[in-house]
Structures are given as structure tokens and as C-alpha cells.
Structure 1
Amino acid sequence: MSVTLASLLKSKQENRPLVVLTAWDYTLSPILDDLVDIILVGDSLAMVALGHPTTLPITLEQMIHHASAVKRGVKRAFVVCDLPFLSYQEGISAAIRSAGRVLKETGVQGVKLEGGYPLIAETVANLTTIGIPVMGHIGLTPQSVHLLGYRQQGNTDAEAERLLSEALSLEQAGAFSVVLEHIPSHLAATITSSLSIPTIGIGAGPNCDGQVLVTADLLGLSAKLPPFAKAYLNLRQVISEAVQKYADEVRDHQFPS
């Protein structure tokens, strides 16, 4: 059965944790499709697939290219695509054009925006009003790396109050879920209990309504893991060993036999 917006919202009522992973190409997405609830085409692909040091350089056209490839491999999961830096911050009209292109040209079911300050909340409200599902994202927001860095957010009373307010504003604006990235576990628990929409944690402790990881981190493909990520195997080593075996057989005239 396909994952729908209604079933995602119902998951919180049923206390059913949501499983979310990222994908960036056709090869990976069919593998994830039967195993997760949401596949996120995250702008983290700028780093894990394209080799950039941050998420900032990736363009809307590149996100559309990768999201289209991912969606072609998905039959069941709910697919969300990040709107990249400067594709929505310049105003509501820009956001509508960007989000509209993503849905029209890729077939994904929703978009994700970073931030919860008033302009973003207003943007989310405008997008949801015209029928575009939106996932929010607060806490550590990688598109603000030059302002915030990669440090944990929400460590002071003022920051915690601001993040709770942003989460509530995003819910009020019509977001169907909110990613909570790299914030204290107790704050994530407070936000989660305050919202009627699901929270998706990444480095935010166990009390969120779901969890997301960058799949490259989960597989052990990343050269360096964030402090809140977990590698479930070392695929870099597995690939290296397989390639080494192939190279040895070619050089020893054993392949092809």
C-alpha cells in the first residue's frame, strides 16, 4: 500500500515511528522503497553525490534532475525533495515557482524548506494553500552554515523558546511534518509533544515521531560521520575490497576466465 499524506499524519496518532532515509539516484531508491515511509531527496546530495563541501552550491535544476531519477524507482514511499538555497528565500513568488516546478517535473509528493521564522512560515502557508505539501526543518539548518555553523542548536532558554515557536508556526502554516536537526533531546521531546504533526529527528534524540539519516552515512560511504549519525556497515571497505579483488584478477589474467 502506498504511503500517503493522510497515513503519515495518522502515524503520530497511532504512535507508529516514521522511517526516513535520503536518496539521490535511481539505483538506490527501489531498494529503499519497500523499507521506509519517506524518501527524502535532500540537498545533502550536494556533498555525498557531487563532492561539494556544503549544501549551498546545488541548484534547483540539479535537485530536479536527481529527484526525477529517485522518483522513477519508487512505487510505494512518499517522496519529498529539498528546495535548495535561494530557490525560496527570495520571496513567496519564487518559492511557489520553485516548488511548483519540483512537483510538476519530478512527480514527488512534497517539498522541504529550512527555517521557521515568519517569512518561511508565511511561505509554507502560501504553498500549502495552493496544494503543495511541505515538510519543515528547524534546528541545525545546513543552508545557514555560514551563520550558524554545524553546532547543536537550542541550548539556551531563548533558543529553545524560539525553536518551539517556529515549530508551532510551521504547523499552523500547514506543514505536514517538521525535521528537528541536532537539538537537545529534551527540547525535541517538548516540541514533539506540542505538535499534532509528526516530528522527524536527526541528532535530536529518541522522542521524535520518526528518524531520518543520510543514507550515505548509514551505509558507511561517508568519509566522516556527523556526531549524531550511525553507520550500519562499512560499505567503503566492502567496495574497496571488491574492486581490489577485481583488479587483482584482471592483472593476474584470471578475469575473464
Structure 2
Amino acid sequence: MTRKRKIFLGSLLILLVSGFFAFKVNNNSLDDRILAFSVDTKKQNLQFYWKNDNGEILGSIQNLKNYVESKNLTLNFAMNGGMYMEDLKPLGLYIQDGKKLKNINKAEGSGNFYLKPNGIFYITNENVPFVCKTSDFESNNIKYATQSGPMLVINGQIHSAFKKGSTNLNIRNGVGILPNNKVVFAISKTEINFYDFAKYFQQLGCKNALYLDGFVSRMYLPEKKWIQTDGNFGVIIGVTAKQKNIN
């Protein structure tokens, strides 16, 4: 092998290794900025919550925790589940236990919710999860549904309105459907732009993902020592399990 060829191959190897580590660092930096939790809706008890049995809006994760514990359940995960109005009513469609409590919102307006396409995260009566554009939603056979916006990932592509390197930073949370049909919930640990947040779901293989909210976002995930129990929001999504008896 000639000296020039050795130098060329050596340089190529350095470039490939550098590229690999740059890719790995970039991926890790994004992963480090986001906390995620996946749910198998066929095996785990995922529910949507808004009010307690007295018709009072729960509002915070702490109130939800108290509520489910009063029913001998343990709260394993919780996160705010969609945008809401000043009186904490859902801004868009909301279905709970098969009952439509708020109609679908197809109005035009300003703000994240109205950045079309927005979308709906829903669970069928057979506990199959979906995220879809609002325009694609069919209201039959629904156990739970919450509407929010904008969509983050649409048919595998990042929302066209999001710009790489955008300085529009905020805490953000969202939901997507993984290739194995589990639900993945995610929240940024620090402020992040829409593009990077959507990219996270895309890298997980989510064909569709939906933005739930921003500045107000909270997640309760004690298994990862992430415990945020405050809040003053509308819909809350939670995963519970039966409390274990201690003899």
C-alpha cells in the first residue's frame, strides 16, 4: 500500500469515527434533555382524569394522587393531558369513560392549539392507542380522547412549521405512538424548541405524535425520581395500579 493511500484511508477513518461520535453525542444530548415513559395500554391501567367524584376539577397531580389513593390505587405516572381554558375546561375534544364532556374544536385562532394540523390522542374501548390529526378523527368506539396541538410528527415527518435551531424555547410535553403500539409520554427537563422536541419522537419511530402543552407542563414519575405534584391545569393522564397489601 502506498504512503498516500495509507494517509487517505487514515483520514477517512478519522472522519468516520468523528462523525459517529458527533452523531452519538447529539443523540445523547437530546435524550438527556427529555424524560420519557412508555405505557402498554393492553396491560397497564391508563386513564384520563378531569374532575373528582364531587364534580370538582382536580387541577394538580397532587390532587389526582390523593384521589386515586382514596380508591386504594397507587399513582405510578401522571402528566397534564392537553390545553385548557381559563376555567380549566378542556380547550378541545374531551372524552372520558366513553362520555363526551367537550366537543371537538375545529375553529381557527392564534396560539399553539390552533397551529394546524392539531390533533387528538385517544384510546379505543379495546384499549388501543392512537394519535391522529383532528381532521382524521372518527368518534366511534372511543373510551378516552383529548385534543391538543400542534401535531409534532405527522406520518413520520416533523411538522413543517417547526424550524431547526429555533430560539422559541419552552418546557414542553407530548405523546406519541411507538412502533410496538405502546404509548410514549415525554417532557423536556429544560427548555427546548418545537423542532428538537418533535425530533425526539421521530427518532423513537413514532409515526404520529402530539404536543400537549408547554410552560405549565408537569410529570410525576417516581420510578425515575421525577416527582412534580403541583399544577393548575385541566385534563390529567395517569397510570395506576392496585395498592399492595403490607402484612
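Since every read-out is calculated from the coordinates, none of them should be taken as a lab result. Given the structure is predicted, the values throughout are model-derived calculations rather than measurements.
Determine which structure produced the value 4.5 for mean projected area of the Cα convex hull in nm², for residues 149-220 alone, calculated from the coordinates; the candidates are 1, 2. Computed on structure 2. Structures compared: 1, 2; top value of relative contact order in percent (Cα under 8 Å, 6 or more apart), i.e. the largest, recorded for 2.
helix-only ellipticity at 222 nm (-39500 (n - 2.57) for each DSSP H run of 4 or more, over all residues; to 500) was computed and gave -7000; which structure, 1, 2, did it come from? So the calculation was done on 2.
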